[in-house]
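What follows is a group of structures, each given as structure tokens.
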Structure I
């Protein structure tokens, strides 16, 4: 949740491109008239600082003009350090698979 809050507060375009803007009902309409099947799986990545920063930078919502923003990276480092154990974080998320 803190990572999500970080994105919302530091990257203005994140809200407009977030997958959360698309509901299951939207997807059901897209797949219609065939029924939609949704599979939800827990997933995780174990990231060191370099991988974590790379994951953020490679996201489509990350503005290219922020690439050299030291404050942004300092804040990401603070967030990373808060949760790191042995210089790694476990980045947990849910993978959603839609099929029709």
Structure II
């Protein structure tokens, strides 16, 4: 699974959004190929304000780890959207996706 850890439920305009992006594997087998994890943050108008991606090799029942961190100044009020996607080509294109809606007042 891929997820983000938020410090607040609601943010204020001009707050710094600093959020770790994490990956955990509770499958009992090690993956043979690297997984691709992509992250995208869009502002309330749908404009891309941050993105990153990682190629990750993971072991069986591996502990959760931080892949990277989002660090963005929230300049507009409204709902920002964070999409985290884990593509597993080894499992016939299995995709795990988490979408977060971040409220900015």
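No value in this document is a laboratory result; all are computed from the given coordinates. Computed from a predicted model, the values in this text were never measured in an experiment.
Miscellaneous remarks
- Read-out Kirkwood radius over Cα pairs in Å, computed value 15.6, structure in I, II: I
- When relative contact order in percent (Cα under 8 Å, 6 or more apart) is computed for each of I, II, the largest belongs to: I
- Given 0 for helix-only ellipticity at 222 nm (-39500 (n - 2.57) for each DSSP H run of 4 or more, over all residues; to 500), calculated: source structure among I, II: II
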